[in-house]
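> Next up: some structures, all given as structure tokens.
Where a number appears in this text, it was derived from the coordinates with a stated rule and is not lab data. Remember, it's a predicted structure, so these values are computed and weren't measured experimentally. Cβ atoms are built from the backbone, for glycine too; each structure is taken alone.
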Structure I
Amino acid sequence: MGLKVKKDDMVEVIAGKDKGRRGKILSVIPEIGYVYVEKLNIVKKHQKPNQQTRQGGIVEKENKIKVDNIQVVCSKCDKAVRIGKKLLEDGTKVRVCRKCGEVLDAV
């Protein structure tokens, strides 16, 4: 399953409880099509005390978001856009914004 997003991309949620909010991708799980986005889809987890965390309690952490529910934010348009791929003259593949044609980065 080829994903068009990668770590450190700025994305906007387009569906779900955090619709319209933006965040940076912390990690990508391409096998199942999910991503973890910074400060989005926060859930509360009951944590038992152990060697690493001496104190237990209720911990808030990010939960995964389906890749279908996010879109990459273009730095030029400052909007959530679809991503295309383009081959440049020198033979490198790059990701481009479908709205303005701005090159996002190399694939």
Structure II
Amino acid sequence: MNVIKNDNVLVISGNESGRQGKVLKTYPKTQRILVEGVKLIKRHTRPSQQNPHGGIIEKEGTIHVSNVMVICPKCSNATRVKQRILENGKSVRVCRSCLEMLTVSG
């Protein structure tokens, strides 16, 4: 997956298209991500110690990773991401439009 935790992303398709948010969690096996403030679902909960009254709670639902694009911090545009390998063997994610390094991974 080209999207990792704490990336700012733009939703490009589906009911939530046009919304931006920060990636809270990734699920690589199912190719889904959890984005802050996007695809809010209602969860009916029983009373517990954390929530003594129970009730209906709104929380984020997962969306497929193909429905988002990473927002480049330098050019602030939604962009595709490509991988580049540095001289020391590290893999780096690079913005396709301005060729700015996004993060160093692995």
Structure III
Amino acid sequence: MHEAKACGLVEDVLVDGSFVTGKPEPSDIDLVLVVAASHDFSADLPPTHYGVLAQRQVRRRFGFDIVVVKNGSANLEQAVAFFQQVKQRPGEKKGILRVRL
């Protein structure tokens, strides 16, 4: 979280994963990184920002799966809806944690 806040691009982090379930040995953490609505995904990023927003880098360094979306976008709504799903229980929703940076 420190690096995400320090890079100045991430506004919020949505946290999900099997650790929020009743699994005796949870195996993953999933994050949705919410960047400013004005963020330009085609712009070159400095290495410190790349290390926060690049899926492969984050997975290799921390073991987290991430999705990066713009604040207020349809992609954010889709990510929230996806992560709120309860496996093998169609129609049920679970809460996810939203951390404002």
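> Figure out for me which of the structures I, II, III the number 4.2 belongs to, where distance in nm of label points 7 Å out along Cα→Cβ at positions 45 and 77 was derived from the coordinates.
Computed on structure II.
> Let me ask something additional. One of I, II, III was used to calculate semi-axes √(5λ) of the Cα gyration tensor in Å, for residues 53-92 alone, giving 35, 15, 11; which?
II
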